[in-house]
Structure P
Amino acid sequence: MSVVVFDIGNVLVQWDPRPAFRHIFSTDSEIDAFLERTDFFARNLRADRGERFGTLAGEIPDPRDRAAFRDYVDRYAMTVRDPIEGTWRLLERLRRRGHEIHAITNWSAETWPIGLTLHPRLQEAFGITIVSGKVGLTKPDRRIFDLFCHRAGLRHGDCLFIDDSAANVDGARAAGLDAHCFTTPEALEADLVQRELL
């Protein structure tokens, strides 16, 4: 195995939607209630498949909630400010060892350019980057892993996929990739050393 494929959100870049709504709600518990009643994470996943946030906002009956959801893109930069430097260091060590480095991310095509502006390393870190919102497929759908392997000219079994979502890890394994469920850079490093990739 010589190819390492990274997820990005909460593996290389922290993502938390709450800061985008702190100008409206006083507490995180109020934000969490808003996220729940607007079914935020399900709608966000639809955006990751290519739908527009403005269209998704139009489905929300309460006008205040609808406006807050619609403004999410304008405040998106607040949600992805911080890189996870420990994982970036591991990525660079893998590159120095000669491993191919690629990425598959569930990320809206609408917000992806904001991520690139905030974290320019994302533009040059990977050989192949599959952005779900651009291809209309999200993890853990097997087809996104098949598409990646086709574009990269790789066999599924040549790839180690790293993702913080257990469902996405299971999807990768079902597609024939090996996978690591990310929790911390330290745990990832230990696994990479055990696999003799580092």
Structure Q
Amino acid sequence: MSDAQKGPDGALRCPWALSTEDYVTYHDEEWGRPVHGDDELYERLCLEAFQSGLSWITILRRREGFRTAFAGFKISEVATFTDDDKERLLADPGIIRNRAKIEATVANARVLTEWAPGELDELIWSFAPDPTTRPAPKALADVPAVTDESTALSKALKKQGIRFVGPTTAYALMQACGLVDDHLQDCVARAH
């Protein structure tokens, strides 16, 4: 029996997606769909890091504020942020004002400017597990918080100087960016 529940339109969805309309839209249109591109993956990596210790809805509702504050998450632009920019960010009510996370976001952009175009995309996607080796989860309890692949991805990113990306954050990134499909077996968004 699946944990999937009927949404406002009667379609079955992952239960976490049903608490707010913001979640329904995110679940149906974004979560678990493949994301490619260095800037796009950098944005997701940053947002997952900011989410650490908070609920995802807090980040989701501030995403446009984050995009404005961090120059659309263009790696080349964030890498040029100065100490004055960091102070501006610490005063910005449109984002999560956490000094360590802001510092990591800027530092990570500086590291990534040294990488070849497409290298972040290639590295992250190299950790996508074979989808045929893992059955669709039936229940929320079947969805892990950490996997061998997320642990390896975390280690690979850290080895390259990327900060604020532990195994749990790496797995959340893998889920959000479609490296794994953790929509429940009966979910309308599964295998979109």
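Throughout, read-outs are computed from the coordinates displayed, never taken from laboratory work. Keep in mind the model is a prediction, meaning the values are calculated, not measured. Cβ atoms are built from the backbone, for glycine too; each structure is taken alone.
So here's what we get for this one:
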{"quantity": "Structure from which 0.95 was derived, FRET efficiency 1/(1 + (r/R0)^6) of positions 36 and 116 (r between Cβ atoms, R0 = 25 Å, to 0.05), options P, Q", "calculated": "Q"}
{"quantity": "Computed 1.00 for FRET efficiency 1/(1 + (r/R0)^6) of positions 44 and 156 (r between Cβ atoms, R0 = 30 Å, to 0.05) - originating structure among P, Q", "calculated": "Q"}
{"quantity": "Structures P, Q, by FRET efficiency 1/(1 + (r/R0)^6) of positions 12 and 60 (r between Cβ atoms, R0 = 25 Å, to 0.05): label with the highest value", "calculated": "Q"}
{"quantity": "At a computed 33 (relative contact order in percent (Cα under 8 Å, 6 or more apart)), which of P, Q", "calculated": "Q"}
